[in-house]
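Listed below are the structures to be examined.
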Structure P
Amino acid sequence: MRIDPRPLPAVLPFLGELPPLLTRLYAARGVQSEAELDKSLARLIPYQQLKGIDAAVDLLVTALEQRQRILIVGDFDADGATASTVGTLGLRLLGAAHVDYLVPNRFEYGYGLTPEIVQVALQRQPQLLITVDNGISSVEGVAAAKAAGLKVLVTDHHLPGDELPAADAIVNPNQPGCEFPSKALAGVGVIFYVLMALRARLRSLGWYDNKPQPNIGELLDLVALGSVADVVPLDANNRILVHQGLERIRAGRARPGIKAILEVAKRDHARITSTDLGFILGPRLNAAGRLDDMSLGIECLLTTDVAAAREMAAQLDGMNQDRKSIEQGMQREALAQLKDLPVESMPYGLCLFDPEWHQGVIGILASRMKERYFRPTIAFADAGDGLLKGSGRSVQGFHIRDALAVVASQHPNLITKYGGHAMAAGLTLPEANFPLFAEAFDAEVRRQLREEDLTGRLLSDGTLAVEEFHLELARALRHAGPWGQHFPEPLFHGVFQLVEQRVVGERHLKVVLKSECGSVKLDGIAFGVDREVWPNPTVRWVELAYKLDVNEFRGNETVQLMIAHIEPR
């Protein structure tokens, strides 16, 4: 693992009366003005800049005025679940008479608005279909819905294909011709923007002249959760949405379901950070969609019944434990496939398959293997009918969805379908095509990346002086975010004396350290260490990459180093 300095601009911007360290941290993350640090809702990019927003609102106003039956079709991950919840709750708040949701079971129907899902949807007798976090590639599904006489509103954030669906309206910042400055909205962010636009139109039509205007800000805890869990870039606009949602959660104003999941995870809502959204709430919510049916997760978020929320949160927690067990077994099997392969013979692009692997967990497996081997990875599972489903994760500098497009164009009929983002993608292909696809994918990775690109690399914000290891700075860093994708939490590095070391849990290394000059003693923890390497009683000095954090134990707060990388020095 290489630790490199995070690049800084030649001239640091003026960001107000911030401490020099915070100015440097923000500048290194692309912040160029003090305005970008303003996280008030008034700073959100106006919804008017979204292409298709007027047509979308026209559809919705008509649906509300005519008391139409509205059906939301979501996705089976945390973004899709929160988007489905936001759409359902938001439309009810704004006066819709009949709103329901439908989430395809990933094992029966796969992803998105397919013709098969339209047939299921028709059993609910809707008049307006709204997709959330999907639909931009659902050409056949939208056609089937239109043929059945339905109006269709597509809200999505995924990259479109060559052909757009013939929906009545499309709202997607990534569709051709959309000038919305932020292309990083999650699916839940897109439907939230649609609701903002709808409320403004209804206000102008006089809907709230004689009654209170609904507060859709009540939904921001869900918007924050879905945005962080979907790992979209936290640009200035998304940071506002996430910050505002976190503030609601910390103030105790979150949905009962979010509170219940935090309770079952033994997390204090008043101290929650964006990292907790991604690593505590997100996986428990995702577990339902991975192993069973995301409806459980959506119902947990929708309910106002505290007891019911707690019961469903406990079920989600149990599913997440099952998911962890399945994932660990799959990791062992994947490592066994690679253990006898010399490093020099390892593909640049990894493709892994086992007929017994679980469809719902291959994305996590791909992520784990990518983190271990530092190369784009796609894990496949048996999808039945002679097909494989793959889930891929990429490394910086390699756009995996575009790479799949190149492979598909060079090898027609090799891939059945694909889609995704720069860092994550999914695809389906015939099992018989797997060897040829693995070879073609590796060739495309080799075309774009060099050997040095496949070396693990951490970007450090520098070293901390002895006098900087204090609670005030740790607290300031915790709340200086929200931190996340493309706006990473500050990471520092340094050499420390290793005073004590022991493993807690199954694979977590607890250490006591002294600063290089020996004047400060610090606690640290490294999660998921290799038990064959640590603890190591012969090691006296270590080089660390770490985050400065606050540890609370029995009401006392102390500085703790969250260790991202540790190696003997």
Structure Q
Amino acid sequence: MKTSDDLKQHLLQINHKSYPAYKDTRGIYSFPGYLLSIDHVQGDPFAAPSKVSIHVNGQIAGFPSFLYHTKETRIALQDFLIRQFHQKIERFTFKAKGSGKSGLISITRCQQEVLERSACSVDPESGSLILRMEVGFPANGRSINSPELIKIFFDFLPVCVRGSLYYKNLDAKRLEAVCHLAEDQTFIRSQLPLLGLTAFVANGSVLPRESGVSPRPMKNGIPFQAPPSMEVTLDLPHHGPITGMGIAKGITLIVGGGYHGKSTLLSALELGVYDHISGDGREYVITQSDAFKIRAEDGRSIKHTDISLFINDLPNGKDTSSFYSDDASGSTSQAANVIEALEAHSKLLLIDEDTSATNFMIRDELMQRVVHKDQEPITPFIERVQYLSEKKEISTILVAGSSGSYFHVADKIVQMDRYRPIDITDFAKKEAMAFPSIVPSIPEADSADHNRLIKPDADFREDRRLKIKPLGIDGISINRQNIDLRYVEQLTDPEQVNALALILRYMQLHLFDGKLTLQDAVSKLEAQLSTQGFSLISDSNRIPPNLAMPRLQEVFACINRFRDLKL
């Protein structure tokens, strides 16, 4: 193995040479207390930055095993270390000068959610850790400026490593609190099914966000307080007793006037599938992990999806048990979204009236009198929601601000009043008796086909040049064909989309063989990811530094929105 002195001498020798001479620096170098690995060198100072990783032996890092002995605590520790390292490098990035991206020192910028990320990995057995980042190798024009890179490797990075990756130099109590919070969040999530709940919102939680573009909690936000009738107290391993609102399985309706917090509560529940950092305000807002947000998506692609539970007898005679569309309507897309959620094994649907197709959600009495049911191919969700709950054990949390028809079918009705929830179930049910109810339509049989076989795609062969480009949080471009993910609302970080792009490529190459169903392929992917992690989807075992693990629900959503999927 080469030493840090070897690296310094080599850098001095190539100073002022043409930029490609940096390529010869690739390799692993021994620094005091850690290894520096130069994994990939950019082609020129204006290209994507070079990939560098720090490797610290577990005995040197010194983290106690209780901080990483479970998956949940390990991910929380990794998240903490990324945040710490990011704080340290902020003062050094671009302090080394040059053209283009020269002097950049960058690592993942974590948001409020705690996600499994490729930027940091801790070995569950030894406690050894790897931190992955990007560095802009300095140049003047396109000539190497190695003294500036020497500053980065020998002056800046050692300070950051010592200050963020060694247990002895960190706040032990703060690290312990991070671990304890992760264990408490895991405990709440494990208790939900045992208590017959789909979600828990702790008293004192702050749900409103700072602004529409900031995920941080609103200053002086109104603390959440559960209605007495819905209060549940849990005895957490570390926090101790905590009381909040338990949302039971079944059909829960959230109502109230505009700007009173209906959608704010639903948004918190959407992201409650993830853990949140301390101080976020939603640390103890926990939703069952398979919850799926459903909405209308005009124009989306639908492939061989059985939407007959909601749509039948189309005037053009099109088969809705194997429905195709390159430009689905709002109601059709929302029907497909529900069926695809079931395919993804989701047992909780989250729906906001504001982003739903009206004709998919409800048909009022007057419309039914004017347009007879025999003339309407759409069976609205209100006529299926009880069937899904009672026969399929699929719960629904629905926000409604204008239609009272769901009062008849809801098990629990919560009114948001100035961000405070009030249980109005009895009152609303009594008032609803004065209005005609919609008799739920029970299907004769559930014919939904969840056995779609995905055929191999020649464009994804190893010998084909394939251009896959993540588009931030909005989607993925594959050979100029876009997968639109803008309305997959539980994707919370662009790095999840980066991972989805690699997952889709891997599944096309190795799992979509025409023999496995989509469900079986995703199940196989899940098993492989659980043992191999990000290395499964990475090229040549060089794991990119900018990946975050998506849920399986988002994997399904991404595949279902790929217009060129071969079925």
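Values for this structure:
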{"item": "Structure responsible for -11500, with helix-only ellipticity at 222 nm (-39500 (n - 2.57) for each DSSP H run of 4 or more, over all residues; to 500) calculated and labels P, Q on offer", "result": "P"}
{"item": "At a computed 3.2 (distance in nm of label points 7 Å out along Cα→Cβ at positions 135 and 503), which of P, Q", "result": "Q"}
{"item": "If distance in nm of label points 7 Å out along Cα→Cβ at positions 79 and 167 is computed and equals 1.4, the structure in P, Q", "result": "P"}
{"item": "Parent structure of the calculated result 7, 24, 24, 19, 14, 9, 2, 0, given that P(r) over Cα pairs in 10 Å bins from 0, in percent, for residues 143-358 alone is the read-out and P, Q the choices", "result": "Q"}
{"item": "For P(r) over Cα pairs in 20 Å bins from 0, in percent computed as 19, 48, 27, 6, 0, the structure of P, Q it came from", "result": "Q"}
{"item": "If Kirkwood radius over Cα pairs in Å, for residues 311-350 alone is computed and equals 12.4, the structure in P, Q", "result": "P"}
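Where a number appears in this text, it was derived from the coordinates with a stated rule and is not lab data. Predicted, not measured: the structure shown is a model, and the values here were computed from it. Cβ atoms are built from the backbone, for glycine too; each structure is taken alone.
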